[in-house]
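In structure tokens below, several structures.
Bear in mind that the values in this text are calculations on the coordinates, not laboratory data. Here the structure is a predicted model, which means the values were calculated and not measured. Cβ atoms are built from the backbone, for glycine too; each structure is taken alone.
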Structure I
């Protein structure tokens, strides 16, 4: 899969997940409305449970006594407008409900991985030979001495992929380089 294809698919998936229609998708994907509608239909046919899942998230939020959704890490977001008579407000709350479960749960997974990594890095790499510098969304940036690169990458990949036991794989891609702007894919040597 080429980066452009991945970006296209990502825009399509996020757009549909968050209720974008054919017109908005056409703008995002730089295509005509008919093509966007075909992509929409194809996507929904290939993953038919998306609609049911979104409906479940929204219905559970509406029916919850506190009108909230929860992430995988059990953090709550209260969305009192989910039952608003103002359709614009209720539609926004519905999008926020779905988004919170997706993005909030992803944030929970990264935070749990960071906690595990913090403990492991101090034990296995004393003296700062491998340090966590920064989190950007679902990515972590490390500073690693070249002498421990393989060992550090193995630990990082393992902690991130196994932060939480899930029924689906959580693959992690590694990239290394002398600066953030010069990162290249890195494959562990077995």
Structure II
């Protein structure tokens, strides 16, 4: 049976604490996300992104949808979303605050989340969607082991990527999250 995403555990990496975002995180989540460079490319985020929008999005979390915060001390540097699709696929997505981009936080957080997903949900396919023109995200996904399927994603203008060789690669090569 699939474990509930609402019970996703705390993960610690060398620099980050990664935890499910809660109602108490609304202000930090809103500040991170209310940036046109983020809201203009994530179709379900309105511009401007208000605290009410943040609260509403966090309250959509359930056993099939989870938003994790990547924290550097007291600063929320990014978000990783996990969504169960069709009982056999987990979709991940992410965004990082502008002032934290280019510092490796997206890779650190996303790779730790993927390692935990492979531990908790062995055998499920992990997918992502990315706009072809988003070179930074496309490169990160490829570095993490994702490859294009050649199919369109279900969101407009996005390609579908899937993680290849997930079980052997991530059991051996991924950094173990610290708890």
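By the measure FRET efficiency 1/(1 + (r/R0)^6) of positions 86 and 150 (r between Cβ atoms, R0 = 30 Å, to 0.05), tell me the structure among I, II with the highest figure.
II
Suppose you compute helix-only ellipticity at 222 nm (-39500 (n - 2.57) for each DSSP H run of 4 or more, over all residues; to 500) for every structure in I, II: which one lands on -16500?
I
Suppose volume of the Cα convex hull per residue in Å³ works out to 112; of I, II, which structure was it derived from?
Comparing all candidates, it corresponds to II.
Can you tell which of I, II yields 2.4 when distance in nm of label points 7 Å out along Cα→Cβ at positions 22 and 78 is derived from it?
II
For which of the structures I, II does the calculation of relative contact order in percent (Cα under 8 Å, 6 or more apart) return 11?
So the calculation was done on I.
Starting from the value 2.6: which structure in I, II was distance in nm of label points 7 Å out along Cα→Cβ at positions 38 and 142 calculated from?
II
For distance in nm of label points 7 Å out along Cα→Cβ at positions 94 and 118, find whichever of I, II sits highest and give me its label.
When distance in nm of label points 7 Å out along Cα→Cβ at positions 94 and 118 is calculated for I, II, structure I comes out on top.
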